[in-house]
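*Asks:* Pasting the structures here.
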Structure P
Amino acid sequence: MAEPIRSVLIVGGGTAGWMAAAALQRTLGPHARVTLVESEDIGIVGVGEATVPPIRDFNAMIGLDEAEFMRETKATLKVAIVFQDWGHVGNRYVHPFGTFGRGPTLADFQQTYFSLKAKGLAGNLGDYSVCWRAADAGKVGDRNPDPNSPLNSMFTAYHFDAVLYAKYLRKVCEGRGVERVEGKVVDVVQRADDGFVQGVTLEDGRVLEADLFIDCTGFRGLLIEGALKAGYEDWSHWLPVNRAMAVPCASVKPLTPYTLSTAREAGWQWRIALQHRTGNGYVYCSDHITDDAARETLLANLDGEALAEPRPLRFVTGRRKKYWDRNVVSLGLSSGFIEPLESTSIHLVQAGIYRLLQHFPDKDFSPVNIDGYNRRLGREVELIRDFVILHYHATQRDDTPFWRQVRDMPIPDSLAERVEAFRDRALLYQVGADEYFSQASWLAVMYGQGIMPRGANPLYSLNDADRPAAGLRQLSDILARTVAALPDHETYLKAKGMWSGAD
């Protein structure tokens, strides 16, 4: 029987490093030593602020108290992403969490909707989503697990300060026995016979050894690329934005429970309301705008006083060819990067951690197991990539060279097939259990940006339309009353003990 893993070294802190430390400590307990090495002298990217609903499951898995976590990270709730000017200038739509229609799953809601819409018997798409309505109203509430409740689809995620989240997780982890080592890694020691990593050398000469290494060193990928040369797959021909400027500004009330994404001349700008400030950033393509012009665009479109100088970031969209190579697993930016348009950066850290737990190795490091991890995570990342590309492909904008480029560029065959299936007869589907985005998400973005189906499945037009039309009217009325009764965002946070006292 193979010998079990007895020591794990996480190289690099930040959100990815401390999420990995929390999860591994929680699952390995006393059976393996978990150590994290990081340097206070090395900055972290730390601009991640928006998440998706599975972060709730992760926080629960590692045993966080929700109210304490929200106070510590100045967090707010998120029910949707609102897209402004994406389909065309003046276009606005909502990508809500949860589903459209009744019940816990989408089923074929869009077929009924488009069949009735063609007869003038359906309202706006957002009328049938509790999260869409809540976003528009600035309301939040608790999800009701009863499948018959209109709040069954009230899924929420968080906006939080990623730097504070990492600090909070560090405090939690150290309190549970994770050892933190302060030091800058200057060399990676590999075994001569097979290239496995044996240890890392610190600036002061110390060597830290382990059985399993987690690379959380950011874009540079010190272990996975610097030592093991795992390779990088560049996706910039599909996702050409390659830079960002990020800046916080003073809060402006009311506290919005959604991420706002506004299309700009050469990319898009995010706005995220936290308890103590508002996070902002301009994600752009340097082929179409200078850094100085991007900075000025960002600062000119804040709704509060800037609290710092804009912070520049550079990246190449893509992924590591091997997320896991030999005894090194890459997480976070060291594994690749997809722009944060759909708030998936922290989610992919979480996905990598979950896959690692499912494929956790012993000291034999089975190639079959490692290949399975790489294949499954790679498929999940590709599906997210396609969903992000959709936003650019589905634009009708032609007012700037950037928007003409992304509108007309070739897209992956996997995405083209889905777009044509929807355009042909409103067909939506998911590609197995590894796909994060639901049929409801695909519907929100495709229809929201103007991809119109030629018709619905003809089976849905064979029956009398009066009953389903009455059902939609009833659902719309129920959701309107339900959302009207919910508290506003700030009131909810204070009532739940989640407010940090920031004003």
Structure Q
Amino acid sequence: MPDLIPLSTLPDDGRLRRIVIVGGGSAGWMAAAALSRITSTPIVLIESDEIGTVGVGEATIPQIRTFNQALGLDEREFLRETKGTFKLGIRFLGWNGEGSDYSHAFGQVGRHSGIVPFHQMWIRAHHRGLAASFDAYSLNDVAARAGKMAMPGAGLSPQGVNMPWAYHFDASLYAAYLRRLAEANGVTRVEGKVAGVSVGTDGQTITGLTVDDGGFLEGDFFLDCTGFRGLLISELQGSEFCDWSKWLPCNSALAAPCSSDKPTTPYTTSTAHKAGWIWRIPLQHRVGNGIVYCSDVMDDDEAHRLLLAQMDRSPDVEPRQIRFTTGTRRQHWIGNCLAIGLSAGFLEPLESTSIHLTQYSIARLMAMLPRRSIDPVMQSAFNDEISRQWLRVRDFLILHYWANGRTGEPFWDACRDCELPGTLKSKIAQFRAAGHFIREDDELFTEVAWAQVFIGQGLIPENWNPLADEIDEKQLRESLETIRHQHEQLVANMPSHDQFIQGFIQA
């Protein structure tokens, strides 16, 4: 371990004297890159090249663009460095029964009329036989299915068109890219493993870390980015794990990349199978593949065969096994330690939220960065806010399983019959009654996102807001036709996704 200045010899003005990040990977280096950009506090990151990372989070949601912009990343360079592609949404196959197909696409669906959400008008039109599928009114979905991509100023008018995007990328390359950025900002990397965690008598304060070479690493604040192991946070009182597997019963995954000569689709694919689902994530240089399943219903060998049968080509490496329990720590921030990434909890990558939840915690830490004397009020406020975000995302994922239409399969039948959390019950009841939805606590997913899953999986209300009846039926039909026509015209003039990537990166 390199010689570090003892903390006791540093000036003590009440601010943090050293931040220690344990674990690299995307979580550790995202934290290091972000913190080193906004604080002069010395940052040390310890990781071992011998310890691999899980790395299943190669698909993202549009909020990552805000994080990357805050780091000052150039989008073209980012895509080159990470072999990235664009993502306009997620396509769900088989979730409402074999042959079913719907999308959760980013951006708006249709256009609101005053205070009446578009989905309310669509419900009325659907029952009158006037509407196409809900997906048809999403520009992102129309473009994604056509394999097209554009952005304002590059194939789209700078004003008036909302077609947000996210990315698919190689998570290990993203970590390496951010490592270079963080080290350029002064972050010190230590190669090694943590052999021991010293905890104060209060059970909630880390006093230092013993490294495998015998050195002792001091810090005022510690970030646990050690993955499922949670090496630091699990040593502290109050780090109990909240198990959510009764609602999200999948507990295993296999992941493997492969080459492909198919066009790179601008969307993630999630294909349901008898005991879970399969992901497909197209990158510039390969396709990321994985199968998520419940080992109580499907054994590993069957999952392995099913994954290989769904892949474009034979895997580049033997599929890697991942075991997990869905849930989260009761507290992410305890004393002078904050769990980031998988050490904080795990929600399967069904809606590509893993990287976002990590970045959200980093952003909130930056906004609430403590002094040496940790304020319990700020710590409690942080934990409450993070908990609300995790709970709302959890409910959104549960909805996919509960609302499935795969009858006669024990796994899916049990998902429909499970006792739902009260927070989700309320949302479902309101939507069933009249297509109503309230976004709570600044939750991640909007009413448009919830409506896409509700409607896409066949939960279409019999009633709607009566204000939607104020629109003349002829006007409603013409409005729907206009939206579809405009989307078709815009998409017809867009380049293919592959053409856009090459042109954008080379520009």
Structure R
Amino acid sequence: MTDTPARHIVIAGGGTAGWMAAAALSRFLGRAWRITLIESETIGTVGVGEATIPPIRTFNAGLAIDEAEFVRETQGSFKLGIRFDGWLAPGEAYIHAFGAIGRPLGLLPFLPYWLRHRMGGGGADFWDFSPSALAARANRFGVLEQRADGPPVGLAHAYHFDAGLYARFLRRYAEARGVERIEGRIVSIERQAESGDVAALMLDGERRVAGDLFIDCTGFRALLIGGALGVGYQDWRHWLPCDRAVAVPCERVEPLTPFTRATAREAGWQWRIPLQHRTGNGLVYSSAHMSDAMATETLMANLDAPATAEPRLLQFVTGMRDRAWSHNVVALGLSGGFLEPLESTSIHLIQTGIAHLLQFLPGEQDAAERRDAFNRQMAHEFVSVRDMLILHYHANRRPGEFWAACRAMAVPDSLTRRIALFREAGRVVRFNEELFTEDGWAQVMLGQGIMPGGYHPLADQLSEAQLAEFLSLAATHARRQADALPPHADFIAAHCAATPIQTERAFA
């Protein structure tokens, strides 16, 4: 009796998306599937996505990756949130901090109690109750640790890292678990006549790689999902008008901040991402409102340290595929869609796609229902992130033609309803396990100047003295958590300092 041959997954393209898929599939599928990844060293990768959000920790933990080793190998640093400078108006700033803010009480989250305090003339800032926000402000960091004599000490966190080094790290991981890497360029795609499925990829040198399931990680080119299968693309530039970016690395900046910085500019925004060996910088902008030359000049004039490479330009169309899974092809990363990295969601959307693929992995018999469920899940993920990004642009009081157009634009109904619900009484509703938490939405709403006109009536069940005591305890807990942590740079030096390297990677 012979064993049933292993089914074959072929990953087209490497980079962050390809090697994340290869690593996860090799970890969880074992010998049930054979996994091959095809990439060419002559094809560059965009390299965006060095700033992440907390779910990346779940991905790494699922692969049993040691955090200290990972941070060392990727020249990484830690991240407690994203600071938005000038988004509401010049001179204004707020942070979208990770983790909980305050404590729930009874049937209510913390926000209604803070709103009652604020509307009663109280002066405490919402972020005074966030350990992550307070620690970020003081450039402190520590890993969450459970104590026997009390609540956990530490913060919800994510990472900044070099995406190229992360891909190399995952490549070593995947190849050690049996993933075969083939060096080569895809020159054509062979399809089955009857089903229309992809049968094989034809490579240079007249090589043929057949498979059962294909994962398209070919970036903006989308050779399989777009080129071969012709799946359409939803253009969202009428809501997110930025369509270009220029990026450049600079020398490491001190202090080593545990947050990403996003600074509003004349016709877009500038990112700054601190790594151990360098700082990633870029300007995302609307080509209808700013020329490439002006964008480059603006970026270079606002670096915090000398540049270490020449600026690179990138053009993109914000949006997503009509279907991320069509026939036997699944699109991950840029081939499935692009949302600018304002909320650091690029790598998360790859991670989410991999998780849903494992959830709906095809069996011996094709099932359209599985594909449909996957596509609905991925569409929901993209739409919820899209709406969060639109919120940043739409709710602003900045001067200038670009920002006035963003204020005046009609936004999706899903976001209109969200804003109205929050404006009425500070209510936030999450749908279908969406990415952003209630506290996340509240921070951006408040930071962008949307102040509720009321609060949940159950918050009035506390007396004035009880409310004051409740808020005082919450603020004290947050402050003590932040104050107990070491400086961010000291934590890295003690636990996960990397060997200094030189790099010419431009994109952050």
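*Asks:* Once distance in nm of label points 7 Å out along Cα→Cβ at positions 80 and 216 is calculated for every structure in P, Q, R, which label goes with the largest value?
*Replies:* Q
*Asks:* Please compute distance in nm of label points 7 Å out along Cα→Cβ at positions 168 and 480 for structures P, Q, R and give me the label with the greatest value.
*Replies:* Across P, Q, R, distance in nm of label points 7 Å out along Cα→Cβ at positions 168 and 480 peaks for R.
No lab work stands behind these numbers, since they all come straight from the coordinates. Computed from a predicted model, the values in this text were never measured in an experiment. Cβ atoms are built from the backbone, for glycine too; each structure is taken alone.
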